[in-house]
1. A value of -15500 was derived for helix-only ellipticity at 222 nm (-39500 (n - 2.57) for each DSSP H run of 4 or more, over all residues; to 500); which structure in 1, 2 was it taken from?
2. Identify which of structures 1, 2 gives the largest calculated value of Cα Rg over 2.2 N^0.38 Å, for residues 196-307 alone.
3. For which of the structures 1, 2 does the calculation of log10 I(q)/I(0) by the Debye sum over Cα atoms at q = 0.08, 0.12, 0.14 Å⁻¹ return -0.34, -0.82, -1.16?
4. Given a computed value of -0.69 for log10 I(q)/I(0) by the Debye sum over Cα atoms at q = 0.17 Å⁻¹, for residues 84-131 alone, which structure among 1, 2 does it belong to?
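Rule-based calculations on the coordinates, nothing more; no lab input. Computed from a predicted structure; not experimentally measured.
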Structure 1
């Protein structure tokens, strides 16, 4: 049996002759259309079409093309296990947020998503509710008291919650050369009432890594590299749509110019102060910062239904004749 990535036995590939500016695109699409994977064929056809149109519309020069190739090589060379320059590039181009919005649409009551960022790790310690995830003595103490509910207001128990933020100097633990145990990050689980609470520090604004190709690009574009103060959260449970989000502090100087486009109005919060009763109940100092928030998850079924409807509407507006297979558009050839 022929592989889906090679022409069927005895079948010659399409002939490619006398290729020009005008006919290179349909010929490239045609030779890329031999796979039995309809989704791959569609993705490659649209990618090639848009790339070629970009080159034609901008009259892309050879020097610019080589500079772009060098830029991508540089992104790969500076990336490692704890720094992904390609995610950073996707973030500053607005692509990360766009893809998240397409794949994880939220009904009016659902908590909106935000960008994952390049500094989530898989080595955060799992801690019981009430624990401290910080080892930074310079940070301003903060107590976070949160709940996880469904769109009907019912608590959702047993949700795995990844939480991470920078230290008081504006650096994630993985950015320190002498990093030891993970710090300013943890994993928790919501209790039977959908609650989780932890001790951390008040988040601070910080610059995204700007010593690499992405930083140089921002400089060329006269853009700053700063993110407003925030705490990251990622929620996961079987049967529920994964939520990657963050909470941002109101009044931050970079609230309306986040370098990676992560801020949404519904995710901007005000911090309070811990009163005497709360201090005694949670074992923290009176007067510490207080973050309180109710997160609302949507089921996988709810999200898929909404995503499919939005996809159908968007494709219809574009005049594309497509159908959905496994919730993804492919050409409708029937």
Structure 2
């Protein structure tokens, strides 16, 4: 076994958390077509291979067009359960021990799928994942930024009866032309309800969107954030305040944020002292789950074993777990590293 092979095996086994994954983005083509048949829904693609060929995205919006169309097959509690359970089973193979999972309720309620249906299916799989796989999770409700703030406020109100099942709120979808400040009021209301807050910023949008997410929305971590390097003062702030960045390398390549993985700025972000984590974003569409993202970065960016350990520790430190649980997982990483020199 080569040194690279040993490191890839090490990556698969190291305990890790995933903090940036959209449950709708884990809908593999095979499951999409299976649910379409079950629910009598016609898809615009002839089959799995034709659908996979459509995954040649040139920007975020070209991906979202297919992403939202694929979500049409999600109709019933069992559909949302099956989707979420399939993700957890896959995550277990990468020894993911904790997940903070995004979902987009407006994608479903706008199709007249009840909020309760979405919540019940996802939550059922979360409960079973903890019992059967030992994976804990928190669910983060994301507002779609291409829709109005009024729609976001209505969605937050729908979530109130399910407050014990929701671990935070976030902001996703089309970043271009939709600054964080557009959602000032709904995030103020969410903070009053004591929801932890995250936000996508600095993927397609400029560094100022990161600053807005922090100062206007009260974001406690930034999803993506890779464009922060364009603003030295912002980088210094992120490093000083240890604001986590949930970076998604393969997603960034698939959506042309960087032309090639070898040109990704992950190593630079780490070198500037930022609290960086590696995540999969929408793995069914972007060609890789969390272990694949780690492995690709080792190959293309020259990440070392120590880098992998640091990133895995960051994933728990940046989570919304309690301090005792964070330290327990970090200790497990140290034990794993000691047992696998």
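1. Details: 1: -9000; 2: -15500.
This value belongs to structure 2.
2. Values: 1: 1.33; 2: 1.00.
Once Cα Rg over 2.2 N^0.38 Å, for residues 196-307 alone is worked out for each structure, 1 has the highest.
3. Going through each structure in turn, the value belongs to 2.
4. It was calculated from structure 1.
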